[in-house]
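A.B. asks: The next part holds the structures, each set out as C-alpha cells.
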Structure 1
Amino acid sequence: MAKPTHEDAMLLLHFAQWQGMPEAVAWIWSEHFTPSYDELVKKYPFGSEERLKIDKVCGYFELLGLYYKHDLLNGELIFDWYAIDTLWDKVKGYVYGLRQESGDRRLFEHFEALAVADAAWEASKR
C-alpha cells in the first residue's frame, strides 16, 4: 500500500465531517440497534429516524469503499483510522436482509469489500 499523502488526509478529513455521522454510528452501537433485519424493519419502519441513521452509515461507508476501490482513498490511512470490519459485522445482517428483500445483491457491496480489505490489513499488522 502506498504511503498516505496530504491530499489523502484532506479527503479523509472531508469525509469525517459528514453531518450526523457520529450520532448515527453511536446509535448502531447502542442497545437500541438490533442486527436482525426482520426485527429492525419491524421496530423501525422505512423513513424512521433510526432507519435513516443506519442507511446513512451504510451509504457513508459505501462511498468510502467506492473511493478505495478506485484508488482515490488511501487504505493505509482509512484502516488505521476506523475499524470498518467491526462496524460491518454489526450491520451486515441488516444489509443482507435488505439485499434479499430488494433483490439487489449489490447493495452496499463496496462497504462489504472495504470491510474485507480492512480485516486483511489488520491481520497483516499482527
Structure 2
Amino acid sequence: MACTFYTRFRFCPYALFVFSLLLFFTALGAIISFISLYIYQLPSHHCPFDMLQAGYGYIGYPLYAGLYCASLFGMLPGLARPLKKYAGLAREIERVEKRWLLIAGGGVLLFLVCGCRQMLFGELSLLGY
C-alpha cells in the first residue's frame, strides 16, 4: 500500500503531510471517544492514559506507538521537501523517503490492529436500547 502510494503520489508530499496531521488528531479523538470504551469495557470511562497501565494489558503502548509512527513518518516527506533543493540532501531524501512511507504504513496497520482487536474480540458490546 505504501509503495503504491509512493509511486502514484510522488510529487505531493505536502498533501501527505496534511493527511498525516489530520490522521493524528482524528485518531486521538477516536481513542478518547470510541476505542477507550472497548478497552476499559465501561461506557463512561474515556481517559486516554489509563490504557498504558498493566490492568489493561499495556495496550496503549502499541496503540500510541503505531499512531505516532504513522503520523511522524507520514509527515517527514513533506517536511523534507524544502531540503531537496540541495543536491547532497536530495539524494539522501530520495533514498529514505520510501522507507519513511513503509514505516508510516506499518504504523497505521499497528494502530488499526490494536484499536480493532478489543472491539472484535472483547466482552463489551454497545447496543441500542
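A.B. asks: Consider the structures 1, 2: one of them gives 0.20 for FRET efficiency 1/(1 + (r/R0)^6) of positions 79 and 103 (r between Cβ atoms, R0 = 25 Å, to 0.05) as calculated from the coordinates. Say which. Don't jump to the answer; show the numbers that get you there.
C.D. replies: Working: 1: 0.20; 2: 0.95.
It must be structure 1, since only it matches.
A.B. asks: Taking Kirkwood radius over Cα pairs in Å as the criterion, which structure among 1, 2 has the greatest value?
C.D. replies: 2
A.B. asks: Between 1, 2, which one scores greatest on distance in nm of label points 7 Å out along Cα→Cβ at positions 47 and 63?
C.D. replies: 1
Bear in mind that the values in this text are calculations on the coordinates, not laboratory data. Keep in mind it's a predicted model, so treat the numbers as computed, not measured. Cβ atoms are built from the backbone, for glycine too; each structure is taken alone.
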